[in-house]
Structure 1
Amino acid sequence: MEAKKLSLKQLFLIASLIFGMFFGAGNLIFPVQLGQAAGSHWFWAVSGFLLTGTVLPFLAMLAVSLTNSKSVYDIARPVAPWFGTVFLVAIHMTIGPLFGTPRTAATAFDMGIAPLLPQGMQQGAMLAFTALFFGLAYFLTVKQSNLMKWVGKYLNPLFLGLLALILLFALLLPMGDLQQHVSSAYQQHAAFQGVLDGYNTMDGIALLALAVSVVYAVKGLGFEGKSVSTVLAKSGLVAIVMESMIYLATVLLGVSSLGTMKEAANGGTAFSDIVTHYTGNVGVLATGVIVTLAVFTTAMGLFVSFAQDLHRVFPKVSYLWWLRVIAIGSFVTANAGLTNIIAWSAPVLMLLYPFALALTVLGVTNKWVKQDHSIYAWVTAAVALPAFLDALAASPLADLTAVKGLVSSYHQLLPLASEGFGWVLPAVFGFALALLWKFAHKKSLLKNV
């Protein structure tokens, strides 16, 4: 049978779905924040940011397809079945009800609704807004087939149109040049700091989960076998090119804004101030519409992937019930406030990203690795301790004297550790040990024949 050909319309529809599912408010506000912090060192900073903000999610999506995975569990299962379950739950709780989905609604409220209301009405309005937000996301994802229709066809193009309008204003009427003050974090190793800032988008770990929904959407269009990976590669490339262009534009927007205003406390405030600068009183409302559309498409994708994956691992609990878990859990967490959500997500991301990156690379190289248990186990074991220490360094416990000493020793002894990449060399070392172990084991078997 002749393989089905991908039409241009299908290419852009799937690309729009991919883009809409993982481009949310975090992807909008963190580049602006990076631009204001990096100043004239923006080029190296955005280069690092694009690595974890676009390339890594693209590879994660390919890893899911190339390993024929049906969930995050399948990606991690070669390490051990128990690890697959733990990793799946950890990923989905992080991008789901603990941090990811609550952040979507909290960001939309802080940037679009809160500035319009007096302080005394904030809490009640937040409750009402998040109830409506997550209630609508639940309603639209009850039937999984709605995802392609609502995200790919309607919401995402509307969001892109509104965002393009704001960026056009910035291009025609720049607030300043690109030779701006560089904050201390970007004085040296700006590219490394950019990579770490890309962690905040959560895309690297989110796409390990969200890619499953994309794979189902591709299969729903009639593609099968190897053609699924080909379609994902082409559509994913279109999606990350679109995202990269927006990242670059918003980073430059952040840099140039320093010609008129001071560096803001966070990217959300910075983006709101910039939009207001260009559009006056209408700016707050415009920001609210743009951000709400951005985060709502992401929330829908997170809802579906959370319910799909956890239903497969825990089949006695239905897809519908898992949707209720993430809807209610996200509503509760979102009302803790955006500041608390971002603060507590940092150590969790520093813990999970090394595992996610290692599993993504192993998945992409599946043609040679072949989901070999010993390779997966050695690499994962080697990554575990540095990942824990990176998380500890990013946690509130980092100010304790004993923790300071431990983290300081770790940063001094292991190359790249002080930049947040202490897990890289151990991962390579673990891979080498796995190959040596396999060679020695094979040689021993041959001797006994």
Structure 2
Amino acid sequence: MESISVFDMLSIGVGPSSSHTLGPWRAAKTWIEKLQRVEQFTMVASVSVDLYGSLSLTGKGHATDIAVVMGLLGTDPVSFPIDEIEAQLEKVKTSKTLMLNLEKPIPFHLEEDIKFNRKFLEFHPNGITFRATLRNGKTVSDTYYSIGGGFVVQKERKRAKRQIERFSAFPFPTEKATELLEHCASQNCTISELVLKNELSLRSPDRIDAKIQAIWDVMLDSMYTGCHTKGILPGGLNVTRRAYETHEKLKGEIRYTNAVEWIFAIRNTEVKFRQILKWVSCFALAVNEVNASLGRVVTAPTNGSAGVIPAVLMYYLVIENHDGNFDDIKKFLLVSGEIGSLFKKGATISAAMGGCQAEIGVSSAMAAGALTELMGGSPEQVLIAAEIAMEHHLGLTCDPIAGLVQIPCIERNAMGAIKAINACEMALDTDPKNVKIPLDKVIATMWETAKDMTTKYKETSTGGLAVQVNMSDC
């Protein structure tokens, strides 16, 4: 039974897309590591890259070519300074030389050596082939598939996991929501407590807390940065950042000097229903404006849906519980990660495979379930909330204008966050005995819907808003 860690579902990376940016970046690094492992790295004379399917059709708008270069340079998407990416790229362009893994110079022409092929490979819509010519004239190549959420595989099961740390199985493995509930019942524990038991089979308590804190730090920073940055998003659509103006109107005269003080300051603002809607939307918009600017965010479960979970968690901390602390953050992220893994095992978290229901729909379900546990819901009610949130995202298409994660993607995060909160409230008022649609059924339905959906609605920008609205309209 497949075991997916919370820290695989919630990982730190660079925008604008987990499948089109973070995945190719990781794939390039993985390929270099393989070349080193088979002792071919020192023999490399030149490198070329072929992008296929969705990676090709929306790759320019998602900075796939930039991500490939950064991966070939051997940089780490988790820690490499965002503000240095442009300089590194310019160095490669002007010198027509790439420092492979920051140690081996090879000739490299960005416009010629990264090819965008409209062809779809059979295994998965997001295919990428790396090819190296060695000094002896021999050519070696490997093909990878970016399957959503930053997960990268070679030709294995379509929804296989990206295992950073290899392990056979959790002590309480789950493939379906029913199994998750059975484990909780047998252990007499909440979902977050069960997930923690699984994570403890991999890491020490201190290590788990450190990784949770790192994830929250990036989430909080992306909200804070987005709320305090104005201007136009890059890409040519001339999209004005909205979080800044909304935040200015909401915050009034509150005083703070950093992101942590900001949380306490927001608690003192007016929180009538309209203000709550605006705050939640503002948090979500902020994260995805940072994401759209090649900023650092947490895949939750993807970059395109990165704003939903932090926005709902922030809602809990600044609106629902002014005494909320690290323990609440930890529980929230543990539960959300587990719910996300159920969707990954039973369906997909790739918009190229399932449309936007696989991103915003899944993130909304993750956030709804996690909020429900913090609000005192039972494990059954947690899964009811996740089901409600996904049920009302079924069939949501992925049709980004100009292949950018700006329209309609940024607004969809705000809508997904609001739906998550609403799903939580309905679940808390629901008696599990009266539920008609279990979570496993909605996951199965989502996967069937994904398979039936035409390719033009799966992150190809060949249908929907992507063709109804032109660059000239913007």
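Bear in mind that the values in this text are calculations on the coordinates, not laboratory data. Since this is a predicted model, take the numbers as computed values, not measurements. Cβ atoms are built from the backbone, for glycine too; each structure is taken alone.
One of 1, 2 was used to compute FRET efficiency 1/(1 + (r/R0)^6) of positions 103 and 335 (r between Cβ atoms, R0 = 35 Å, to 0.05), and the result was 0.25. Which label is that?
Details: 1: 1.00; 2: 0.25.
Working through the options, I get structure 2.
For relative contact order in percent (Cα under 8 Å, 6 or more apart), which structure out of 1, 2 has the highest calculated value?
Details: 1: 32; 2: 18.
Ranking 1, 2 on relative contact order in percent (Cα under 8 Å, 6 or more apart), first place is 1.
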Next item on the list: Work out distance in nm of label points 7 Å out along Cα→Cβ at positions 15 and 399 for each of structures 1, 2, then name the structure with the largest result.
Entry: 1
Notebook entry, point to check: Cα extents along the principal axes in Å computed as 68, 51, 45: which structure among 1, 2?
Noted result: 2
Next item on the list: Using mean count of other Cβ atoms within 10 Å over residues 343-350 as the calculated read-out, with 18.8 as its value, let me know the right label among 1, 2.
Entry: 1
Note to self: Once mean count of other Cβ atoms within 10 Å over residues 87-94 is calculated for all of 1, 2, which comes out largest?
What the structure shows: 1
Checklist line | Origin of the derived value -14500 (helix-only ellipticity at 222 nm (-39500 (n - 2.57) for each DSSP H run of 4 or more, over all residues; to 500); candidates 1, 2) | finding: 2
